[in-house]
1. Here Rg and Dmax of the Cα atoms in Å, for residues 133-228 alone was calculated and came to 15.6, 52; which of the structures I, II was it taken from?
2. Suppose mean projected area of the Cα convex hull in nm² works out to 17.9; of I, II, which structure was it derived from?
3. Upon calculation of distance in nm of label points 7 Å out along Cα→Cβ at positions 85 and 157 from the atomic coordinates, which of the structures I, II produces 3.9?
Structure I
Amino acid sequence: MAYFIGVMSGTSMDGVDAILADITTQATAPIAATHVAYPPELLSLLHQLCDTTPNEINLMGQADRLVATTFADAVNKLLLEQHLSPADIMAIGSHGQTIRHYPNGAPSATGSTGFTLQIGDPHTIAALTGIDVVADFRRKDIAFGGQGAPLVPAFHAAQFAAEGRHRVIVNIGGFANITVLQGTDRGLISGFDTGPGNVLMDAWCQLHCNQPFDESGTWASQGVVNEPLLNTLLADPYFSQTGPKSTGREYFNLKWLQQHLAAFPPIEPVDVQATILALTATTIADAINALPAIHECYVCGGGAFNQCLMTRLDRQLPSVSVAPTTALKLPPQWVEGVAFAWLAWAYLHQVPGNVPSVTGAERAVVLGSFIPAG
């Protein structure tokens with residue numbers, strides 16, 4: 001056995017997932033998972049850091065340590081629940097918390113250099129857990145000319161590719177990305193961020209229902225899609241761009257939605273919710289329908305539990321079977337955490353973790369930085 005732990009918090013910022021996996025050259029076997037919510041004060045701080053604010057460096061330095069402490073809490077909780085000690089774990093793979101993602105440069109800076117920024121100090125994680133940490137996966141891909149995202153396709157290929165099967169793996173977190181697997185040939189992997197996943201739905205639900213998300217899409221299912229609004233949202237230039245491409249809260253956010261809404265007469269909030277759910281489903285489905293000979297679609301991430309979204313996605317993919325990754329023996333909510341455990345394994349075994357056809361990097365490279373516990 002070779003135990004690794006993957007810890008991450010996605011763009012939805014709904015807390016930290018820690019996943020224990022047994023990883024060898026032959027197979028990756030997920031074993032257990034746990035979750036730790038961000039304290040409200042830290043969550044508020046992270047939301048501030050997703051936009052320009054005064055004293056950003058001071059706020060980021062504070063959040064960097066607090067995020068790391070929460071990550072370490074999740075790891076230690078998982079160890080306790082599984083009756084394991086730090087010595088049982090080969091390494092932690094830490095994604096960190098993304099607070100900025102400008103792979104093509106910040107729009108406010110002329111000729112600026114692209115960057116991505118994840119916080120969650122790996123030294124603090126190593127110190128608080130007593131386990132070696134592999135972190136900072138995205139910046140190596142950026143350094144080689146890539147988008148730094150999505151990074152899960154290499155793991156998707158290792159875990160889900162099957163001979164003779166043309167599959168798409170759809171990850172619906174705050175944002176949605178697809179991985180296209182044509183059999184087991186790694187040279188045929190493609191993928192990109194399709195656009196918003198849950199980010200707009202969560203923000204709109206918080207604003208109008210004072211709830212962090214629309215459980216199962218129940219609220220959205222009570223609304224009617226406003227087709228003119230949907231068509232206006234779909235006309236955003238991002239959706240017509242070809243990959244490699246990635247996006248984040250810096251582009252698709254509540255302000256973006258409200259700017260579009262300002263051009264319309266008042267629309268019932270529940271109908272807006274139905275419309276932005278349709279936006280997520282349509283942009284994913286359009287990306288898949290543009291591909292040749294795809295017959296299987298497996299969904300992971302929080303979006304897999306939004307029944308209204310899954311139903312609409314299934315309806316918009318009439319020639320494709322749609323199912324959660326449970327059908328491939330990996331629970332949807334575990335996939336990304338296992339992916340970063342796998343990336344830690346890949347670092348230790350010098351296996352490239354990026355897919356240049358997905359990120360646009362010059363070449364495949366080993367991703368991450370190693371922080372020893374001692």
Structure II
Amino acid sequence: MDILTLKQEVIDYAHQIGIDDIGFTTADPFDELKNKLIEYHAKGYASGFEESDINLRTEPKLSLPSAQSIIAIAVGYPNKLQNAPKSVRGDRRGMFARASWGQDYHSIMRRRLDDLAAFIQSKVPDVETMSMVDTGVLSDRAVAERAGLGFTGRNGFVINPKLGTWSYLGEMLVNLPFPPDEQIIDSCGDCTICVDRCPTSALVGDGQLNSQKCISFLTQTKGYLKDEYRYKIGNRLYGCDTCQQVCPKNRGINTEQDDIILEPDILKPRLVPLLQMSNKEFKATYGHLAGAWRGKKPIQRNAIIALAHFEEVSAIPELKAVAEEDPRPMIRGTAFWAIGQILGDEAKDYVMSHYDNELEEVQKEMVKGLEMRRQKR
């Protein structure tokens with residue numbers, strides 16, 4: 001079959017199976033990205049979640065030696081939640097970032113890529129393919145940009161003309177010489193809204209992100225959250241959408257998918273029930289979300305911090321139960337810290353009555369909870 005005809009058939013089929021945009025590029029090395037990654041790691045910006053081997057990230061043929069092309073896909077996801085429950089005093093709620101709404105996007109994207117690969121194989125039986133989504137070694141954003149799906153904005157996201165930044169990205173290496181598509185020219189212009197509004201100044205202004213300061217990364221860490229970020233995360237349980245919410249390119253965009261089912265009470269959950277939720281309960285309730293991949297510990301820590309953010313006095317009995325009974329020092333310590341933050345001087349007698357029986361790391365949080373309150377606003 002003529003390669004141009006096959007390319008058009010692949011595009012048409014992609015749209016039939018819920019792929020909102022598709023682009024093609026060569027399997028040549030990403031030399032410019034390699035230089036950026038070397039600098040990125042040297043500055044200490046890396047999150048530690050991504051592939052650490054820069055060669056693997058920038059040389060597609062290390063993953064599939066026969067690769068001649070890369071097919072990049074984008075699937076838009078919803079960014080508006082109808083009938084969202086309100087977070088009110090006495091019934092405070094947290095929130096999951098929009099990329100974690102509905103079924104884990106890794107499953108959604110893999111299903112579409114598998115279907116696309118099967119279609120290509122039906123046309124070219126001996127074709128070789130390799131698909132990647134997020135956890136693959138290649139940079140989804142670099143591939144999407146070179147394949148013409150959009151340009152990388154100052155917020156570090158690929159901005160697609162139809163989807164804005166609200167899209168999942170994935171790619172497929174293939175040993176067919178598809179003609180590459182043209183790249184889209186950067187059009188952020190002089191706009192710096194995302195940089196200016198980033199709560200922790202994690203955006204460095206040129207499309208790069210200091211992951212060590214990014215709330216999305218911080219909410220996924222498992223240890224104690226650094227003091228300077230505790231009142232920055234607000235009631236975010238997983239991820240952060242600020243730099244996308246303020247982007248002018250996202251105005252008026254809200255994509256829907258048949259297999260992305262929104263559950264308002266789960267995506268904006270009550271905070272207090274999270275505090276003592278068992279592993280079984282957590283998996284049953286949140287296990288289908290991408291935001292559950294790190295387990296319940298970071299989510300529970302963030303829920304405790306959110307209650308302190310809200311100064312939710314009604315949650316004190318539950319926080320005390322966690323502080324006294326939870327087997328995990330980090331969770332106990334954060335709970336004692338939150339009690340001090342919420343009650344101030346009124347918490348001193350209670351906190352100090354448990355001081356001598358606690359580990360040193362927890363004791364530090366106890367003292368910090370009583371002393372840090374004056375500096376939080």
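1. Answer for the origin of the read-out: II.
2. Numbers: I: 17.9; II: 19.8.
Attributed to the structure labelled I.
3. Values: I: 3.9; II: 2.6.
Considering all the candidates, the number was obtained from I.
All of the numbers you see were taken from the coordinates with simple rules; none came from a lab. None of these values were measured; they are calculated from a predicted model. Cβ atoms are built from the backbone, for glycine too; each structure is taken alone.
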